[in-house]
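Take a look at the structures listed below.
Readers should treat all values here as calculations from the given coordinates under stated rules, not as data from a laboratory. What you see is a predicted model, and the numbers here were worked out from it, not measured in a lab. Cβ atoms are built from the backbone, for glycine too; each structure is taken alone.
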Structure I
Amino acid sequence: MTAGELIKRKRDGGSLREDELRWLVNGYVRGSIPDYQMSAFLMACYFRGMNEEETLTFTKSMLYSGDIVDLSEIPGIKVDKHSTGGVGDKVSLILGPVVAACGVPVPMITGRGLGHTGGTLDKLESIPGFRTDLTIDDYKRVIKEIGLVMVGQTNQLVPADKKMYALRDVTATVDCVPLIAGSIMSKKLAEGIDALVLDVKTGRGAFMRTSQQAVELARTLVKIGNGFGKETIAFITDMDQPLGTTIGNWLEVVESVECLRGTRGRGDHSADLMAVTHVLAGAMLMLGRKVRTIAEGVERSKCAVENGTAYQKLLQLVEAQGGSLFAVENIENYSLPRHTFEVKASEGGYVGVIDPVEVGLVSIRLGGGRATMDDVIDPKAGIVLRKKVGDSVEAGDVLAVLHTDREEIIESARGRVQQAFAIHRKPPKHRPLILSYVDRGGVKTWM
């Protein structure tokens, strides 16, 4: 067989056999199939999709392209969480320490930014010295010692996804259900978990724009997880505006630290971030058999923040993976960008819309993300929102503050962010943060 034959068949709407998909994935990992042919295959999948059998086979091929971690020697039920990606979505930075502080081990293999969305790895690496490239032995040692570890794919763990993930980011092939499912589940199944909670975003800033698309993806992910013997729950959550107040790597670390310290997240613009975090934590604690219900888990999650144990767990994670405790404990001393400038409202009313895609793309232009695979991220760059959807504003009020070292893009960035805010005469209708969830019993309405 040749890559060209397989690309042509998929382009024309055909399906590929298990041996063909395995050959294609393994060839890409070995380097016998170049980026340009894999890009063509990904684009064919984007337009033609994959059937259920192909999706499962694709996931298996990705999974078995590397090693699978055995964490059976670690006591307890190991539970992880994964998000399909959103603007300002720094939930993992808060959620991992919260759940681990409650006694459930959290082994987490996470990824970099995709398209207009940020990546947990990039956020963690904005902490000076923080290492996400641990060996499997170090990965197992850290989870054993502190009950929490956050790393990226390595040449040992899901190498196919490590290469393909970066390629999808720059070839406009991100928002495709089979490719998303294969990427997510191969990483999760390789990391040694027993159960999984998924956060499937929907709305303007999500890859799944409609709730129907999000439910389709959630069903696929849950079916794959349960098919591999991992109890899996997927929540459909809102991404119609950025989550929390910050977009950009170090800025999102700062917000996460403040939420874990309990100084943000109650009745302020980080409240939506913490509401989603607590529900996902509640589900993880239920699957980890520390509580009987998600609601009980939510209360345990809130207690871990209030009593300071979640913040202490974050500090343990930073220290265990080589990060600077001084930087985290003294977030105000982090070096600032050369330029910090405001975006102001041109009229009064209510914030009706904040376009999360546009805000995410501007953050990339400021230096906070990648436009090409080789771009270097500036951890200081990003956006701080001063207003959120539903807030009242007067002409001249500050809507957002932008951070960058790139002086040449200041005026265009200011204009684009101002356009991303739509000011309406009346308050917008309330949109729930959590729309529904999917488990092995099907789709269910959230309380």
Structure II
Amino acid sequence: MQYISTRGQSDPVSFSEAVALGLAPDGGLFIPSQFPALSDLFAECEGISYVELCYRFFKVFATDIDPDVLKTTVERSYTKFDHKVIAPLVKLDDDNYVLELFHGPTLAFKDFALQLLGNLYEEQIARTGKTINVLGATSGDTGAAAIHGLLGKEGVRIFILYPDGRVSPLQERQMTCTKAENVYAMAIQGSFDDAQSALKDTFGDQNFKSQVRLSAVNSINLARVLAQCVYYIYAYYQLPIDKRDAEFVVPTGNFGNVLAGWMAQQMGLPIKSFCVATNQNDILYRLFTTGLYEVHSVSPSHAPSMDIQVASNFERFLYFAEKGDSSRVCEIMREFKTTGKYEFKDFNPDTFTASRADDAQITELIRLVKEKYDYVCDPHTACAFAHMLDVGSPAKPRVMLSTAHPAKFPDVIESALGVESTHPTLETLKQEEIVKYSVSADKASIQGFILKNGIRD
């Protein structure tokens, strides 16, 4: 299988090349040249383990990796999860379920993709003998998960940009207290969108990218989105047969999480619909309810990983919504970059609805979920329960994706419930020294830092 750019100006590449490059040379995002029809494969996967499902799924896409090597790589990627099911589906009542995606080493859903991506990078380095420098930007959980996916690995150094003071204290500690010599947590002034913009500018410099062998761990990397497809398949087959028409409700800021479910649907997974659940930084809510994609200022919130106004993965969805017309994608992205908005005419995202929850509602939702189901959810997951505030919301099966462990946000949980939420791995971090580097959110500063601290053959 080959992979093409959403902007149509780059040559097709293999799976391993798409993983290594991250961002396409023309500034677009890699996508499969076509969605394979996998409904028969999915049906055969009911009842198998998460690891076996992941291997069978990736074998369709990673056609340039030896199957035995791929299987070993996948198996190694899920050994650090603290639940034997990996992604358990928890029943709250007959119509409400939670898909727990926080059982990985950093207690967030990003571990599903980034443990695997880290091992794919390690396999690539061993196979080619070429070192790499990995750059990412985070609004909270991606950075920690990316770092822990590459922690201490030979032949790689990882640089993570994050908005100083705009991630939770424990999220910051997960990035800055590793003591690993190949990790550089880079604090920038501004928002995640500033970090993401600087990252894209840095990757846009093809000479620099080639010089330092720069790779991306953000959700712009296709391997991340494909890895997230797997837990939708796994969740679907954990549902009772008479509940498989459930709507999947997905907390999302950068659109990667819900895009993965939609991609699985396009390949044949019979999920009926998705609800895009946002916090008060609601560009995606406004898009799916009005057709207007318009940047507002970022407002720091109780759910900091969703404090995003430019959802980079939306470009992948846009490519398919425009029926593969790369010139239209380029036109829309240029207009959006220039004006900060784009209005879609006759926008009809037939499988998507949307919801939003501001900080006051997040606190109330955490309380309501605990009161009704005796279940504690983190602030991001709380956004997926926004229907509980709508008395007219129809009763229907729902699967809420739980994207992080509540202990990562103790202040919000204590404010909502009056009790402290803890986790042993996070408690040990509180005693460690924070090591971070202040870097300006511009291409020149980032490139200079990587040239000084990066790994070179």
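One of I, II was used to compute distance in nm of label points 7 Å out along Cα→Cβ at positions 7 and 135, and the result was 3.8. Which label is that?
Details: I: 3.8; II: 1.4.
It traces back to I.
Suppose you compute mean count of other Cβ atoms within 10 Å over residues 15-22 for every structure in I, II: which one lands on 17.2? It traces back to I. Suppose you compute distance in nm of label points 7 Å out along Cα→Cβ at positions 207 and 407 for every structure in I, II: which one lands on 5.0? Working through the options, I get structure II.
Out of I, II, which structure matches 3.4 when distance in nm of label points 7 Å out along Cα→Cβ at positions 47 and 343 is calculated?
Numbers: I: 3.4; II: 5.5.
Traced to structure I.
When FRET efficiency 1/(1 + (r/R0)^6) of positions 255 and 359 (r between Cβ atoms, R0 = 25 Å, to 0.05) is calculated for each of the structures I, II, the largest result comes from I. If distance in nm of label points 7 Å out along Cα→Cβ at positions 231 and 399 is calculated from each of I, II, which structure is the one that comes out at 4.6? Structure I accounts for this read-out.
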